[in-house]
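What follows is calculated from the coordinates using simple rules that are stated; it is not laboratory data. All values reported here derive from a predicted model rather than from experimental measurement. Cβ atoms are built from the backbone, for glycine too; each structure is taken alone.
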Structure 1
Amino acid sequence: MSQWVTKKTVEELARLAELALRRKGDNAMTEASQKFLHQHSEIEKLLPALFDRCDNVGCEFAFRLASMAKTPASLEALRGFAFSKRGTDKLRNEAAMILSQEGIIEDETVKM
């Protein structure tokens, strides 16, 4: 993943997430993630590639960021990942559950 996202960028996201956890508001983490993606629009554009080409660490990073930010682009990347063969079954299942909760996919049986 270090070839795609710098350590400094990951550390910045971690710092924003830590501040959001301290605020403890219902939307604090979503707001922090959206702020991060606004400041680093290139990361949001990279989410599909991170899901498709990275190892499990990269998939986990992309999953956590996309599922927290819940922007249209991040949810679309999450949808692509949920129906792919990348990552672990558990992570793809979690992605599908988030998408269902957000109304992106219907509650139905799908082949994963």
Structure 2
Amino acid sequence: MLFEQFYLGCLAHASYMIGSDGVAAVVDLQLDVQIYLDTAANLGLRIAHIIETHLHADFVSGHRERAERTGAPLAVHCKAGYRSTIACSLLESAGFTNITNLVGGLDTWIAAGLPT
């Protein structure tokens, strides 16, 4: 099991790579995605999941480039599922095609007793 933090001090931004059995997820990407590609390649991992836990209005995330370069779906969620549905619609109109929405949001996830 791999859990690695990438910290970009100038923006106080933390992102993470979680991996196991040759597959990885990247959480809250920074704009420069090459660091994740290099890390995954060095560890023999295939990036299969991209997760944004929140978007920052003060800088640009690398989720689009990451999705294009890895083919991994972009997972979108919010508390109740309403805003993430809107976000998915906006992403689709911007040209994204591989998007996963957590229907019902985190409230439904937690109510189902799934891990948080």
Rg/Rh (Cα atoms, Kirkwood Rh), for residues 40-87 alone - highest-scoring structure of 1, 2
2
For 17 (relative contact order in percent (Cα under 8 Å, 6 or more apart), calculated) the corresponding structure among 1, 2
2
Comparing distance in nm of label points 7 Å out along Cα→Cβ at positions 8 and 32 across 1, 2, which is largest?
1
Starting from the value -23000: which structure in 1, 2 was helix-only ellipticity at 222 nm (-39500 (n - 2.57) for each DSSP H run of 4 or more, over all residues; to 500) calculated from?
1
